[in-house]
Structure P
Amino acid sequence: MHGAVLIVNPIASRVTPARIERVVRELEAAGPLEVVLTERAGHATELAEAACRECSALYVFAGDGGFNEAVNGVHGDLPVGFLPGGATSVLPRALGLPRDPVACARRLAGSGGTRTISLGRANGRRFTFAAGLGLDAEVVRAVDRRGRAADGRRPGDLAFISELTKAVARRRGRFEPVLTVEGHGRCAFAAVANCDPFTYAGSLPVHAAPLARFELGLDLVAPVRLRPAGVARFVWWVLVRPRHTRAPGVLYVHDADRLEIRCDVPTPLELDGEDLGDVTEVLFEAERGALNVLV
C-alpha cells in the first residue's frame, strides 16, 4: 500500500489554495500524501474507489456533498478522515472534530485513532448523517436554484433559512399527510438521521432526531400534520427541547434497520444536503459498522 490520499473539492465554500497548502503540510507530517482535486459532480466517488485500491488512508477536504460522494466510493476498512471545507460541514462537526480545517488536519494526522460508524442508504445510495423527504429537500432544491457564486461556491445558511421561511409561507403553515411510513402511519414530511445533531443553523445544532447515534441504526422523525401554531411548536421542539422525543403529532422511530416510505405524489429527496430528485417511494436501510473514520 502507498501513503495517504487527500481528495479536495476546490470550490467548496471554505476551501482556498492557502488552506489546501496548510492542510497538506499538516497531513504530510504523518507520511507520504497524494493530493487529487475533484473536477465534476461524482468525481469524488471515482477518486475514492481508486484510492481504496492503492492507499493506506483517505482524507477528504470538502463540504458534506463531497463527503457523501466519497463514502459512496469507499469499500473495505480503509480509514477515512473528513476535513471541514463546506459552509456547514455537518459530518466532521458531528464526529467532534475541529471546525478549522487546518486544526482538524493536525488532529487527524497526529491521533492515529479510529471509530467505526454506521451509514444510511436511501434506495441504495449511502448517506453519512441525514436524509430528508419533502420539506427540507424542497428547501435544498430552492437553494440550489439560486445558483452559485462566480467562484462556484454555494449559498450559505442564510439562504437556507430564507427558503425555509418561503416554503412555510407558501403553505400558510399548513402541512397535510402526503407520505406513508410502512408500519408506522401517515406524515407530512420525513427526516431520517444517522446521528445527532441532524444539521446546524449557523452555530446552533438542530436536534431533529435526538436519540440517533453513529453506532446505531436509523432514526425517523416525521410530523403527521402541521398547522401554523404547530410549526412554531415543532421549531421549539428541535431547537429548544432536543431531548424530548415524544412530541405530540410527530412520528419518532429509533434505531431502525429498515424504513419504507411511499409518497402520494413525486416528492423531493435529499441526502446529506444534496438534491437526489423526485421519488415516489424510498427504502431507507441502516448499514451498521460500515465506515472506519479517523478521529
Structure Q
Amino acid sequence: MSTPNNETPPVCDYEGSTYQATFWDQGGRAYEDGAERVALRRLLPPSGKLMLEVGAGAGRNTPRYKGFERVVVMDYSVTQLEQAQERLGQSEAYVYVAADVYKLPFRPGLFDAATMIRVLHHMAEPQAALHQIRQTLQPDAVFILEFANKLNLKALFRYWLGRQDWSPFELEPVEYIPLNFDFHPKAIRQWLKEEQYVVQRHLTVSHFRINVLKRLVPTRLLVWLDSLAQLTGNLWQLSPSVFVRSQAVGQEPPAANLLDADESEFFICPECRQPLAAPQEDGFTCSCGLRWGKQNGIYNFKQPL
C-alpha cells in the first residue's frame, strides 16, 4: 500500500508482486477465470475503436477485448505492465500506461469503452474512481465494472449465524482487510447514477467459489453451471462477484476526435490537467514543469521524473 501524495486516497500497489503467477497461474483459479470470460463475452460490445482497461495487471483479460482496434492497458504497477508486455507483446494494438485511477492522465471524452475488473475492491474512494473514469469516456461509451459483493450468500449465512459483526444489508462498504472492500449492489448502482452512467445489465459471477466444489467438479462443468446462474443477475445479486454493464450519458465531457490519433495525443498532465506537448523520446514535459517518463514502451504517470 502506498499514498502517492496528500491529495489522493491510499492505493494498493502491486509493484514487484507475483500476483499473476501465485493467484491465477498456480492458485487454482481456472473456474473463476472461465466464469469471468463468459461474463465479458456477454457484456462487451462486438467492436470498437479505443478501450481503457483500468487495473489490467499482467494482461489476463486483455486478449478478450479483441473486438477493439486499440486497448490502453493501464495499471498502477509498472512491473505488472512489464508482465503484460511479455504476454501481449509490443504492437500498435496496445498502449501501456502506469497511472493512478484517482488521477487519470487521459483527455476528456477519449475512449469509447472501458473496463475495471477485480479493481474496485481496492478502492478506498470508489465513487471518486468512477468519476475519473467517466471523465475519460465519450457519451454512449460502454463501461463494464466488476465489484466484490457484500450481499453474497456466504456473508448472509455468516451474519444470520452470528459469525460476522458487519451487516451485509447496510449500504456502506466493508473493509475486511486493509484496502480490500466489499460493496452493496444498491450502493454501486447509486454511485453509477450520480456519475452519469445508466446501468444496462447485471451478471452474477463465481457462484460456486467453494474449494471443495472446485476440487470435485470438473472446471468446464462448473463454468457452464455458472454461465446459467449468471443470467439471474438482473433479478438478484447474491454471488461474491457481480459484473455491471453501464453506459456513459450526459453532455460532458465532450467527445474527442482522437480515436484514430497517435497515442502521444491521448494524454494530459494528471496534476494540472492540461494537455501535454509533443513527446520527447523519454516522455513528456508539462507546462507546469512536471516531467512524465516513458521507458521500454511504458508511459509512466505514476510519479513525475
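Quick check: 3.2 is what I get for distance in nm of label points 7 Å out along Cα→Cβ at positions 259 and 283, calculated from one of P, Q. Which structure matches?
Label of the source structure: Q.
Comparing percent of Cα pairs over 17 Å apart, for residues 27-66 alone across P, Q, which is largest?
Q
FRET efficiency 1/(1 + (r/R0)^6) of positions 83 and 163 (r between Cβ atoms, R0 = 41 Å, to 0.05) computed as 0.90: which structure among P, Q?
P
Using distance in nm of label points 7 Å out along Cα→Cβ at positions 19 and 219 for the comparison, can you identify which of P, Q gives the largest number?
Structure P gives the largest value of distance in nm of label points 7 Å out along Cα→Cβ at positions 19 and 219 among P, Q.
Since every read-out is calculated from the coordinates, none of them should be taken as a lab result. Just so it is clear, the model here is predicted, and its values are computed rather than measured. Cβ atoms are built from the backbone, for glycine too; each structure is taken alone.
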